[in-house]
Structure P
């Protein structure tokens with residue numbers, strides 16, 4: 001989120017961030033956004049058992065009733081629509097969005113997931129990559145559909161899995177490339193180069209059969 005906000009202030013940025021919204025009133029990202037001069041809003045969700053806050057993990061443990069979920073989605077949509085955004089960008093927003101909500105903003109929601117989708121949708125991706133002894137891991141930017149982490153992929157970045165990696169070390173390496181590819185995808189969308197149509201991502205007028213693969217720029221040679 002910080003990276004996206006900071007890059008929106010660049011002279012050639014094709015977008016501006018209108019609002020940072022969280023389902024957790026104490027989310028550190030809200031403080032960061034306010035410090036960067038961005039409007040913020042928190043919309044907490046009350047669960048069936050009365051707990052407040054949300055994540056993919058605790059939704060499974062204490063799911064909302066259908067009526068509560070619909071009411072929450074309406075509050076969320078009202079806050080979003082007040083700013084009439086061209087694009088909704090999920091950055092650490094762990095709530096599972098309902099099919100009705102996703103359909104309302106079809107083709108206008110991007111997410112980033114810490115794996116090389118379709119490998120390892122859901123949680124604990126770094127743990128799964130280490131357990132499988134994968135040689136490489138990475139991140140994927142994709143359009144959001146009702147299928148969890150199943151929307152059309154846009155761009156991926158790979159990182160090596162090292163022999164002495166633990167989850168924290170691998171997560172740090174993945175996060176570094178996330179900060180590079182997410183602003184790229186947002187820029188492409190806002191420049192009109194990227195769109196979602198017919199359950200496929202389209203880039204520069206071409207349907208993406210496979211996601212764009214990010215290549216790390218070569219390091220500058222020493223003089």
Structure Q
């Protein structure tokens with residue numbers, strides 16, 4: 001009898017493949033309404049995020065956002081002015097083209113959903129009618145509502161992957177803090193009883209196409225691709 005393959009074990013939802021609750025101590029989201037000027041209270045470290053976290057104090061309340069590059073404690077963040085300054089949170093319609101932004105809202109008022117990883121940013125590329133397009137780090141363009149808000153600047157934390165890990169133990173604790181699967185065993189290196197790509201007889205896993213409604217044990221490889229083979 002074979003053991004459960006990785007997809008089945010992860011779908012079961014055990015603690016092995018689940019992020020610790022303590023890692024998500026800070027909820028990154030700015031309020032639905034922002035008026036006046038906020039102050040950066042503290043810069044914090046979060047195990048669940050690759051960027052440092054900034055605590056913003058505004059009218060006796062506090063909320064958390066990913067810090068921008070060169071942010072410091074005591075910095076002033078303006079929400080009402082249209083000044084293009086790092087840290088200011090503005091509507092997309094007020095941000096000029098070629099400006100770098102991060103922590104972008106998907107819908108107006110949702111508090112920021114896109115571009116929160118350390119060192120990442122999007123660029124306002126063009127305006128088409130009532131929509132504003134931003135160029136994402138993947139080079140794809142995303143169409144947004146002009147009333148969606150974003151933070152001006154580049155998300156802090158760039159260069160975290162430049163320093164080599166040097167030993168496996170370091171990577172072990174990094175992956176464990178985020179509930180990531182590591183080390184990952186290649187499917188074609190498994191036995192035939194443990195995975196659909198197992199055994200050494202047919203080492204071409206990309207040629208297999210699983211059905212969309214296949215169970216977790218068979219839903220591997222190319223899942224209902226739009227096309228296969230070389231593009232002509």
Structure R
């Protein structure tokens with residue numbers, strides 16, 4: 001099971017410095033315990049503030065994650081929500097795109113230009129192709145993400161969330177149908193330790209969540225989900 005932690009520092013108590021530090025501690029914890037993807041989703045920050053936070057997150061992840069070898073890729077990839085420029089500037093591993101953002105092909109083009117635009121890859125720019133996840137709320141959007149060469153789709157909400165009652169659900173049936181796509185599909189929205197298995201049975205490649213990872217001991221969550 002692939003695991004995708006989506007951050008929300010505003011959910012932590014305290015002032016801005018305290019919340020940011022709590023978030024960085026959680027990113028360290030997630031990396032230590034083998035979370036596959038972390039999306040830095042701090043949409044209220046300015047580009048400069050987000051870049052600063054992303055630099056800190058990448059520094060922590062690089063300290064914690066296993067190095068790449070000829071047989072195994074680096075573990076734990078950091079994706080930046082919406083901001084391809086920040087992802088490139090901070091040597092992040094990719095981006096997460098909403099429906100109103102640019103297309104994955106445009107991200108790959110920007111990545112290639114930043115990497116090779118001068119003829120020689122700059123040392124501060126990642127030589128890897130980016131991971132690109134895309135938010136989807138329907139089968140049609142998953143199909144579009146596949147056509148646009150996204151790395152994977154994040155479909156939701158699968159289950160109703162207490163904080164957002166009445167929101168239209170994609171549901172398990174839609175998840176089951178979406179998982180026929182040729183790209184991996186992650187289940188998002190109201191996923192818990194109790195219902196995560198039903199997402200896998202529907203064909204999901206993994207679980208994406210905020211509260212499941214951020215409000216719980218990640219070692220316990222990983223053990224339960226992958227056990």
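Every read-out reported here was derived from the displayed coordinates using simple, explicitly stated rules and does not represent laboratory data. Because the structure is a prediction, the values reported are computed rather than measured. Cβ atoms are built from the backbone, for glycine too; each structure is taken alone.
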Read-out distance in nm of label points 7 Å out along Cα→Cβ at positions 36 and 196, computed value 1.2, structure in P, Q, R: R
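If mean count of other Cβ atoms within 10 Å over residues 84-91 comes out at 21.4 when worked out from the coordinates, which of P, Q, R was used?
Working: P: 15.4; Q: 18.4; R: 21.4.
Of the options listed, only R reproduces it.
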